Each structure stands twice: as C-alpha cells, then as structure tokens.
Structure I
Amino acid sequence: MFSRPVLCWMNDQLLQFPTVQVELRVDHGLHSLESTPQRFIAGKTRGMVENLVEQLGERWPRHILELGVHKGGSAVLYRELFQPQRLLALDLQPEPVPALAAYAAAHPSLKLAMGVDQSDPVGLAQACAAAFGGAAPDLIIDDASHLLGPTQASFTQLFPRLAPGGLYVIEDWAWAHWPGDAWQKSYEPYFEGRLPMSNLVLKLMLLTASASDLAACVTVNMNQVFIERGPAPLEPGFDLNALLLNRGEGLPQIGKGRP
C-alpha cells in the first residue's frame, strides 16, 4: 500500500534524505552553485515539490521519466522520494555533472540518457525502450527547455506512452506572464522572440473537453501543469491540433514569436 512520501524539510530550501540532501534554488544559486555527492542542487521551490506530492495523491510512481537534468538535484529528489523501480533522467547536455554520474553509478534504478534532444522522436523512443523495456512510465516531468516547440514535441511523443491514470507534468510554463521586469521587459534573452508556453497550456485544457478519454484532467498553477492520462489508446507523434474541437474555427494565438 502506497503511503504519501514524508518530506523532511530542514528549511524551505533544503530537503534531507537518509544519505543526501537536495537544495532547492530558483535564484542565482541555481547557476552559481554546484552539486556535490552530499548536496544536490535542484531548480524547484518547496511549493512545487509539495504540489507534485499532492497531485499524485495515492498514486505511487514506479517508472518515472524526467526531461531536463541540469545540476542533477531533481533526479536525486525523485529517486530518494519515490524509490521507483526505474527512473530515466534525460538531457540535451552530453555529460552529466560528476556528482550525478557518481550517484547514478551507485543507484542502478537511475538511468541517465545524455545528449538526447527532447524534440527528437527517435532519441526519446530509444531512451524509453532502453530504460523501461515494455513498461509504461506513470510519471513524466518536463523540466527541460521551457520552450513551446520542443515542449509540445515531447508531449506528443511521450504522453501516449504514459500509463492510464499516470501524470504528465510541465514545469515553468508561465515565464511570459510572471510579474517583474526580468520577465515583462525582455531582460531574459533566452526567451526573447519566443511564443509563450501558454499556447500549449490552452490546448491541453481544451483537450480535456474534446477528448477526455485521452486527457482526463488538467490542473494548472503558476509553475506547473499536471495532465492526467485517460484510458484511450494514442499513438506517439499524434497531431494535437487535430484533436481540438472549436466548431471548425482555429484557436487564438497568445503573443508573437517563434515556437
């Protein structure tokens, strides 16, 4: 019987596990600090971690796929918190940080797939087959590019692979709508000229109306989108736009730029 994981908070930024700590940073420390074998850095907030546990409820994720490794803290967090049978952490960077490589070597349930583009269907399929075999992941967390095009590409490839009742999570979707000069006056060059991710979030909300047997429920907060997989079969690479019903009319676009 699954019991909700116990989060041992040392403070609002630091989680303690039996042999390792995970430090949550969304400030400059996310980039300036390095993970060590004793303390890993993760780009999360306390609220994001608690929201994930709350959304999972009584579901126990046994096969987890994470897109976006960065400093490795989130992969360590999910392995320590859920103790899954298999956790696949995938990233575009060719090599993991040394602390994560050492951690993965000591914990065989964690598999790393480095140098894989989240929008590459062949790379995603090969990584999933190698990590999970014939098993379906029941938790997928996209914390990778945070860009509309690659994120939607990953979703159309991976959501069909998610087990019915499983949870697909997209993080940091709302960067175009957060308050403050850093977000509202184009001081973040990485996102300059890019269409907001809210274009995808709108489609996912409409998917629950047009095809609730595919997407049973969508829950949104300022940092995360949770999509529950319905029971109906779906092929990887499906056309998301073709499933959205709007009385024959197109959907409005939010913002300007390229995906």
Structure II
Amino acid sequence: MALTEDFLRNLSLTIQLLQPHFTAIPLIRLGNQSDGGYVIASVFDSKICLNLGVGYEVSSDLDLLQRGFTVFAVDGTVPNPLPEESEYKFVGKNISYNTSNESTTDLKTIFREHPDLNKVDLILIDIEGWEYKVFQEELDLIAKTKQLVVEFHGLELMADYKFSERLIDILSRLSMTHKPIHVHANNSGGTLPVGGASWPTILEVTFLMNELCTSKINHGPFPSAIDFPNVEVRPDVDLSPFFGQRRSYASLARTILGLD
C-alpha cells in the first residue's frame, strides 16, 4: 500500500497512544505459549475476570481458574467449553449493538445480570473487530476494570479516515484511566511494510490502571521474553521499529511529512 501522509500521521499518533509504560508489578503470562496466551500484570484483588470472545482455546481461562478466579465467559459461537467448572460462568451469546435478539447481548446487560462484575479485575477482549463498537458504546463499563487485554483487528486500515479517527478517539479516552503496559503482534494476521519494518494488522495490547503505572516509557524489546508467536510455524513480528528506542519508521515518516 502507499505510505500516504494520512497513514503515517495516524500511525504515529496511534503508536504514541499505545506506547507501553513500566509498572512496578511483575508481568506474567497466562495460558499456552501460542495463540490464546496473554501477558498481564500479576495484580489481583477480586479475582474476577470477564472474557469476551472465548472460542475453543481456553488455556488462559484454565490458568485463571487455577489461580482462584471466577471467569465470566461470553461467546455465542461455541458451546460452553468448561461445563464442569463451577467458577466458569458461561454466557452463550455474541456481543452486538446492531441487532437485539436471544442470541446477542451487550456489556450493560451482562453487568446487570452478573453484579459481581462491578468488582472486575481483568477483562479480555478478542471479538474479531467488534472491540471498536464495545469501546464506542460502553467504555464506562470497560474502565471499571483494573486491567484490560485487547486484540485490535483491522490495523491495515490506518489510512482510512473513519477507522483511524475512531481508533485514536477510543485510545485517547481510554488513556484517561489506563496506560498500555505491553504490546505483541498477532502473527496470524498479515503485516504492512513501513520503512523497512512490518506493521501488524492485529495487535494485542495490555492496559493497566494509570495509578499502577509509572511515567517511564518501556521500549521493549517486543516481543518480550514471555511472548510467543500465535502461529508457531511463523516468526514473531518485531515491533522495535515502532515502539523501541530507535524507531526506524519515524525517520521515514518525518521525510514523507516534510518534517526533516
């Protein structure tokens, strides 16, 4: 694709909003060393998790259950994958704001029907593009959590005005309560060549409440020592050109934008 001024401006602002910060809390990995695993800060209070988008890969859910969590899992595309676990509260519905029927629900309804979620420690979101609608409609509920892991899809659309405007607005509003503490590219998606680097189309980001983060920037490396490729037969995507100390994409952006 052409590296337009709009794409580079949008990418630069998005990277600023997603730049990880250090926290004094150790980071740990949940789940498998492949797709379905997440990197989070090891800070738990209520031990209540909301998992939006479960699928059949439930290694992180099992890890949380072993740590004493109650997991509220929401997914209308699969049957309950852990029916014998009493602390696994499965909601067999899809998140939707376009239609309202017995097969769909929204966060407001989930929180109303499960009052314990008002003390939620951790929210996991992997709902194949619907994450943007959830943030647009119900950021106030998402902001209740201490920690949040989101898989952002469709990042090849950074040159699209409507997409990038929505993403940047969501990240700006989320920054009022949470800072990013970890980024990892999901290599099951594609990449875009940017200044000799590879920008992922799918990005996993961990956010933590501002008061638990420092102001010090974490330049990685990304992937970190506790990251693993989502698809084992493909190499992991190096995010250092975007989030590292020496951002190779930035010199290209400055040149194209006439800033050098």
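Each reported figure results from applying straightforward, stated rules to the coordinates on display, with no laboratory input. Note that the structure is a prediction, hence the values are computed from the model and not measured. Cβ atoms are built from the backbone, for glycine too; each structure is taken alone.
Source structure of the calculated read-out (log10 I(q)/I(0) by the Debye sum over Cα atoms at q = 0.11, 0.14, 0.27 Å⁻¹, for residues 152-231 alone, -0.33, -0.50, -1.31) within I, II: I. Computing relative contact order in percent (Cα under 8 Å, 6 or more apart) across structures I, II gives 23 for structure II. Among the shown structures I, II, from which was the value 0.93 of Rg/Rh (Cα atoms, Kirkwood Rh), for residues 8-111 alone calculated? Label of the originating structure: I.
Given a value of 22.9 for mean count of other Cβ atoms within 10 Å over residues 136-143, point me to the structure among I, II it was derived from. Computing mean count of other Cβ atoms within 10 Å over residues 136-143 on every structure in I, II gives 22.9 only for I.
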